[in-house]
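In the part that follows, the structures are each spelled out as structure tokens.
Read-outs: derived from the displayed coordinates by stated rules, not from any lab. As the structure is a prediction and not an experimental result, all values here were calculated from the model. Cβ atoms are built from the backbone, for glycine too; each structure is taken alone.
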Structure 1
Amino acid sequence: MKNTILCIKAELDNVKKLYCNDEYLWIFNIRDNSSSLTRNNIQFRRIDKLDIPNSRGTANFMIKWTEYPKYSTINFVNTKNCCSYEENDTWKDFASFECRGIEIVDFIPSNNFIVEDIKGKVYYDVNLSELNWCDYNEEHEMCVGIYNLEYEIK
């Protein structure tokens with residue numbers, strides 16, 4: 001089974017690393033693999049573990065489409081959810097998911113990203129919902145920013 005990969009690209013200003021922890025609330029729009037049914041703004045965390053009914057498996061997210069008896073699931077594949085940037089404005093794999101019966105069609109960035117600048121200062125609760133973010137490192141007198149964030153699902 002092929003994994004679904006979330007890739008991101010952005011223009012970076014003094015950013016060394018962009019990542020999120022296991023508590024990050026992922027938000028997606030999804031579609032049923034075998035019909036035109038969709039759900040918008042579904043939310044889950046990497047730490048969510050749901051028991052799949054009539055199965056020994058677990059999932060980070062689970063939905064039962066109304067027309068079908070089986071549950072469709074999303075599970076994180078073991079990834080770091082982290083991008084280190086040696087080159088600016090290049091596509092990077094950010095997260096990987098195993099999707100069964102679900103197609104992820106859109107990613108909705110929100111807050112709670114974590115950014116480390118090139119001097120080692122860490123910024124928490126970074127909000128990328130506007131696809132741009134900036135702050136100022138007073139100790140080193142420099143701007144830190146993420147601009148024109150783009151993402152693709154492949």
Structure 2
Amino acid sequence: WVVTAAHCADGADGVTVYLGATDIKNDNEKGQQRIYTSKANIVVHANWDASTLSNDISLIKLPVAVEFNDLIQPATLPKMDGKYSTYEGDMVWASGWGRDSDAATSVSQFLRYIEVPVLKQSTCKTYYLGTVTDKMICIKSVDKKSTCNGDRGGPL
């Protein structure tokens with residue numbers, strides 16, 4: 001299974017999942033796996049709301065087993081004990097093939113990443129004026145660098 005954003009998967013006829021890739025145009029990149037799956041294997045959260053971005057999460061069931069290697073490893077998810085960290089103040093990694101500037105006209109060929117801090121919920125709620133819930137995480141730009149268009153649905 002792959003976790004992504006509902007706004008990336010909602011309405012898709014199918015998706016290609018890139019695993020272990022850093023060069024999106026190189027089909028022969030060592031360690032990379034590309035797996036296509038149809039919309040039958042895309043599960044969008046039943047309460048996904050595009051107007052409020054609530055429950056912006058989706059699961060993609062891969063039709064074949066993933067071959068783990070040095071570049072591809074499963075994510076560690078929180079335990080099911082009901083105690084979840086807010087991650088406020090933690091440094092996290094965001095990555096994607098999104099645009100590398102506001103002026104860019106296309107997404108990046110190469111995977112880009114940045115380490116950014118997680119903001120306090122109160123700061124985020126003030127900045128976004130009531131659209132942020134306790135189920136959301138906000139990150140802060142660092143040195144005028146952040147995620148950009150095309151990075152949506154990527155890992156944090």
Structure 3
Amino acid sequence: MSQSGPASAQAEVTIAADADAETVYRLITDLPTLASLAEEAHAMEWRKGDAARTGAVFRGHNRNGSRSWSTTCTVTAAEPGRTFAFDVRSAVIPVAHWRYDIAATDGGCTVTESTWDRRPGWFRVPAGWVTGVKDRDTANAEHIRRTLQRLKEKAEA
């Protein structure tokens with residue numbers, strides 16, 4: 001993580017895919033594809049830079065039912081075939097750190113998606129009102145599971 005926080009992620013899921021690590025990395029770092037795989041994100045676009053590189057910035061547009069919100073994301077790690085990570089903020093308020101770790105295996109690769117909640121304590125209740133999610137850790141664990149299943153299906157197609 002680019003800033004201090006808990007050592008272990010609040011939500012983390014690993015899945016095996018019968019696809020090579022480079023293919024999976026390309027899917028994850030193609031923002032329209034990543035948005036199509038995600039549970040809450042429905043659109044993403046580059047704002048600073050045009051590809052996954054450390055320091056690049058993208059905007060994420062999210063929704064949960066009738067609720068919608070946007071975030072600004074800064075890429076903190078981009079190692080082709082291995083790692084894609086970014087910090088998320090709402091205006092100047094830190095929200096989360098997301099990370100995808102890809103490891104090649106004999107038959108394809110494993111992908112681990114992890115997230116760390118970086119919201120200040122005072123921001124958690126209003127963030128829950130905006131997003132409609134009171135238990136962010138539980139919701140993120142389920143969202144990650146669904147996202148990785150969609151990623152696996154797309155990568156193996």
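Observations
- Structures compared: 1, 2, 3; top value of relative contact order in percent (Cα under 8 Å, 6 or more apart), i.e. the largest, recorded for 1.
- Top of 1, 2, 3 by distance in nm of label points 7 Å out along Cα→Cβ at positions 64 and 88, largest first: 1
- Computed 51 for percent of Cα pairs over 19 Å apart - originating structure among 1, 2, 3: 3
- Winner on distance in nm of label points 7 Å out along Cα→Cβ at positions 40 and 128 once structures 1, 2, 3 are ranked, highest first: 2
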